[in-house]
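*Asks:* Heads up, there are several structures right after this.
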Structure P
Amino acid sequence: MKKIAVCGKGGSGKSTVVALLAHGLADRGFRVLVVDADESNPGLYLMLGTRERPQPLLELVGGKRKVLEAFSNESGSPESVLTREQIATSDLPSGYVEEHDGIRLVCVGKILQSLEGCACPMGALSREFLHRLCLQDNEVAVIDTEAGIEHFGRGVETSVDAVIAVTEPSFDSIELAAKIGDLAAEMGLDGSCAILNKVASDELGSQLEHTLLDRGLKIIGVIGYEPELFQAALEGRPVNRERVKTDIGKILDKLL
C-alpha cells in the first residue's frame, strides 16, 4: 500500500490522524511522505514538528492561473518538475520539502487572501502530482485531503491505493463517511475503510462501528477521546502520540 488518502468532515480530526499515522509508519521503518492537500487547514506542519510549512507546489507551476496550462501540453507552457511523467520526492527543489523525525512534508497550496478564486486549481494540481508521484521501495505517502468530498469530484483519489474516512461521533460525520465509502467504491477502490476518532467509551465505539458496518464501511480502528490531542492542536505543537500509540498500532496492523 503506497498512497493513502485520509478524508473526513471538517473538525473530525483528519489532520491529527494523518500526523499520527505518519509517525506510526515512520516508527515501523517506512519512509513517509505527507502530502498536505487541504487548502484551508494551516497547522499540519506544526503537528508534524517541522520548523515551517514548505513552499507550496503551486509556485512550481506559476500559481493558480497557470495550473491547467502547465498540464495541457500546450506549446509555450512553462516547464516544471511537476509536469514530468514521473516525480520522485528527491526531484523537488529545496524549500518545497520539509523533514522532521524521518517524515517529509509537501504542501500543494493554501488560500491566503479573499477574492483569489476557487480552490479547483489546487485540486487539479493534487490530482496530477499524485498521479505522477513515483514512490521508492518502503516509501508511503499519506495525503491530508480537504474537508468534505469535493476532492472526489476533482479526481484527487484516482491514483491512491486506499481511502480512509476519519469519523467522529456525529450524524454528519457518519453520513459523510458512508458517502466517502460509496465514492471510493465508484472509483474501484476496494481498500476504503474508516477510523473512529474522539470515541469516549467502548459502548459508543461499538455503536458507531455497527452503524458504519450497516452502511458498508469497514472499521480498521478506534482512537479514544484524548484531551492531550486537542490541547496540542489548540497550541499548535506536535501531537503526543504516546497516549494513542496502541490504537495507532492496531490500525496500522490492519491497514498494512
Structure Q
Amino acid sequence: MTTALTYLQFHLAFLVPVVLALTATGFVSRSRVAAARAAGDHASARSGYGRRYWTGVAVVTLVALVYTIPWDNYLIDVGVWEYGDGATLATLGHAPVGEYLFILVQPWITALWLSHLTIPATWPTIDRPVASRVVGLGLAAAIGIGGWAMLSTDATLYLGAIAAWSSPVLALQWTVGAPQLWARRRLVALATLVPTLYLCVVDRVAIALDIWILSEQFTTGIEIGGLPVEEATFFLVTNLFVVQGLVLFRWVVDRWIDGGSTGAEPIDSPR
C-alpha cells in the first residue's frame, strides 16, 4: 500500500507554506521597522536582522548540512527508520532527496521565526564567564557520555545517537558563548520551542501517514502525544543548534567588527 503523500508532497503541504508565511510576515515587520526608523523612533526600530544575520543563517545552514548528512545516512543504513512504499522518488546515498531538503529547510524555518523576535541591541558584561563556560562544557560532556553508553543497547540506539552526535556541537557553543546564551535565555527558549512544537506536530502527521517509519528495535517505545520521544528530542536539539548558532554568530561578528563594543546599536542596520 502506497503512502497518501510522498516526501516531496509533505514538503509542499507542511514546510513550504510555513516558510512563505514567515517570510511574508517578516517583510511586514521589517517594513514597520523601516517606517519607525524614518520617523526617528529608534526604540521601535531595533530588530537585529540585517546582512549580518542572514549571513549567519547561510553559515549555520551549511554547517547543518555538512554535519547532519553523514549521521543521517548512517542511521538510515542501520535501519533506525525507513520510508513507506512510494514515499520517495529518488535516493542519494542511503537517504531520499526529500531528507536532504528537510535538513536544508529546517534551519530556515527556525531562522525566519527568530527574525520575528528581538535580539537586544547590547551585549552585557557577564560576571564569572569562565565558570558558566566550564558548566556548559561539563553538561555537554555528560550528554555525550550518556549517548555513547546508550549506543550499546538496541532500544536506546536512536536516542543515544542523537545525544552522542549533538554533544560536540553543544560543547562548542556552550564553551564559546554560555554567558551570552544564558543572558539571552528567554529569547533562546522562545526561538527554539515554537519551531520545535510545529515540527513535532508535522512529524507526527508524517509518521501517521507512513511517510517514514521508525524501527521498534532501535527506539524506546516512549511517546509524547503519539510522537516517539526520539523525534521530539531530535527537533529540540537541532533547533537549539540553530538558535544558539545564530545568536553566537551575531555576538562574534559584532565583537570583531565593532571592536568588542557593548554599547547600544540600532540592530536593523544593514550590516
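*Asks:* Out of P, Q, choose the structure whose coordinates give mean count of other Cβ atoms within 10 Å over residues 19-26 equal to 24.1 when calculated. Don't jump to the answer; show the numbers that get you there.
*Replies:* Values: P: 24.1; Q: 13.8.
This value belongs to structure P.
*Asks:* Of the structures labelled P, Q, one was used to calculate distance in nm of label points 7 Å out along Cα→Cβ at positions 163 and 179, giving 1.2. Name it.
*Replies:* This figure was derived from P.
*Asks:* Of structures P, Q, which gives -22500 when helix-only ellipticity at 222 nm (-39500 (n - 2.57) for each DSSP H run of 4 or more, over all residues; to 500) is computed from the coordinates?
*Replies:* Of the options listed, only Q reproduces it.
*Asks:* Tell me which of P, Q gives 1, 6, 14, 18, 20, 17, 12, 6, 3, 1, 0, 0, 0 when you compute P(r) over Cα pairs in 5 Å bins from 0, in percent.
*Replies:* Of the structures listed, the value fits P.
Read-outs throughout are calculated quantities, based only on the coordinates presented, and are distinct from any laboratory measurement. Treat the numbers as computed from the prediction; the structure is a model and nothing was measured. Cβ atoms are built from the backbone, for glycine too; each structure is taken alone.
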